[in-house]
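Next up, some structures in structure tokens.
Computed from the coordinates by the stated procedures, all read-outs in this text should not be read as laboratory data. The model shown is predicted, which means the values in this text are computed figures rather than measured ones.
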Structure 1
Amino acid sequence: MEIGEAVAVAVVTQETPKCNPPATKTTNWKAVINGIKGGEGSASTLKSNMEGGGISAPGYPQALKKGWDLFGCNPFTFPTQTHHLIPEKQLPDHKVTAWLTDSPKGSCQHPKYELRADTNYDTNGVKNGYFMPFASTTHQWCDKPAKQNAVCFEMMRLTKIQLHQGPHSRSTDYMEDLDIETAPYKAQVDEFLNEIDRLVFAHVDLCDVCKKGSKTKVDPLLSTVAMVEQVSHLMRVLTDRCHVAVSARAGAYMTKYYSGGVVHHPTTPFVTKADFS
């Protein structure tokens, strides 16, 4: 199924490229994009911004001797990691950044246009965050791969949320220091951002208002930021509906229990307290 073709229309219908309102002040905006002009994608900053924006973090389960209690987890209580829906290390290498900052990486510079100034896009903005569970700090975590997988599956069964833990590919060992998003997840983000790049170029290439007489300089557009934030929303929806896998273990879980458009979480636990007594 080509997810992008099915829902890319939502990017267009929710937000489209358009000129800024006449009174808009653009000179003091500063884009926050990882590795560009000192910007940094930060899970802790994202968490603070989400909580400051009124999004409550899940509660933590009881702390046992070796970590959090897996069996105290549910959809509202679990050890959390803060997920950037548009991965903070993926965005700076995408050509759409030419429409977000006046200083994109060399390979991302547009061949015809450049912004007069930054937009106000923030990779750590509230709309780009999602609190997700992970399992490696639970009391039940151990060094046996089979039991690790069982603990991870049980975390997803209890929380009904994809696990934010694991590598790109199922063909590699599960290592916690590797990037967490699977290739299909990042490919889907790229597909959405490619569409935004195409749409913004189509607008500014014909718009004398955005160029203001210059052949190469164009205004940073609020609508571009809104479209990129819409991609974050779409990735949250696709993740919740299990149309994309955030991690390899989540992908393995979905492959086994996804059918008919939903994940059918098993009623039988993968591990019980007796397995750790």
Structure 2
Amino acid sequence: MVPEDRGSREACPPDSRTMLCAVGILAYAASMMTHEALGHGGYCIARGGHNLMLTGWGESCSTYPRGIEAAGPAMQFVFGLLAWLVLRRLPWGRARYFFWLYMVFCLFISSSYVAFSGATDLGDGAAIIAGLKPRVVWRVVLILLGAAVYFLSMLATALEFKRLIGVENGGRPLRRLVWMPYVAAGVFACSAGALNRTMATGSLSTMGHSTALVWAFASSWCSGMGMLWLPDVQRGMRLRTRLPAVYLRWSFGWPLAAAIVVVAFLLFIGPGIR
């Protein structure tokens, strides 16, 4: 880790592309498991059921308790806010970049999922409003609510991005800090989703191959798209104090952890654990 110093080009070392991709994969994977495993899966167990199927983009509970649809996006959103609090207490280090990306994915995916459910009448949001009349009005509510929270999430994450990069100096390419993890997470998600092979379990319908790929694409490439505008959003923001800038230099541990997660998703979590 190299601290910010005097605005010289030498004090602004290039961020490692491998590190940017590795941390992006780890943050995205952690966010999705927060949604599925902790949210849906944890709620299922807490209500006396057991998980019949678990992937990075779906979960099937033996009892299907009331409220399980809201548990996933709600848990993901809450943990995104908790990551924001953690960021405020991390003075420096690569961990700040991880928690920032985790915050981005948690807030962006959970809020866009609500809007997506309203627009398509699919997913957890659509299940939550099932039976409410008139349905078209409730779908519009989901769209507006999701869009509003997504916008506020962009402001919050842009503010933390401002604190993360410190004073811009040495011609540091800020867009690389969002492009690299965004692309890495998208490729990782779709690769794992394409391997899904879960089938029907008893009388419960589990996630099929095409469905897993669609959700993987939507949660990564679509939900994370707001990341690409964060460098522009943060430019107009003013901060009273800034922490030393975080530079992502090469570190063996983070790529190793990302490699382990990729293997786990490709061999087990992506195909589906039953």
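Tell me which of 1, 2 gives -18000 when you compute helix-only ellipticity at 222 nm (-39500 (n - 2.57) for each DSSP H run of 4 or more, over all residues; to 500).
The read-out was computed on structure 2.
Which one of 1, 2 has volume of the Cα convex hull per residue in Å³, as calculated from the coordinates, equal to 141? Please report the intermediate quantities before stating the final value.
Numbers: 1: 141; 2: 120.
Clearly, the read-out refers to 1.
If you rank structures 1, 2 by relative contact order in percent (Cα under 8 Å, 6 or more apart), which sits at the top with the largest value?
Structure 2 gives the largest value of relative contact order in percent (Cα under 8 Å, 6 or more apart) among 1, 2.
Suppose Cα Rg over 2.2 N^0.38 Å, for residues 35-114 alone works out to 1.23; of 1, 2, which structure was it derived from? Don't jump to the answer; show the numbers that get you there.
Details: 1: 1.58; 2: 1.23.
The read-out was computed on structure 2.
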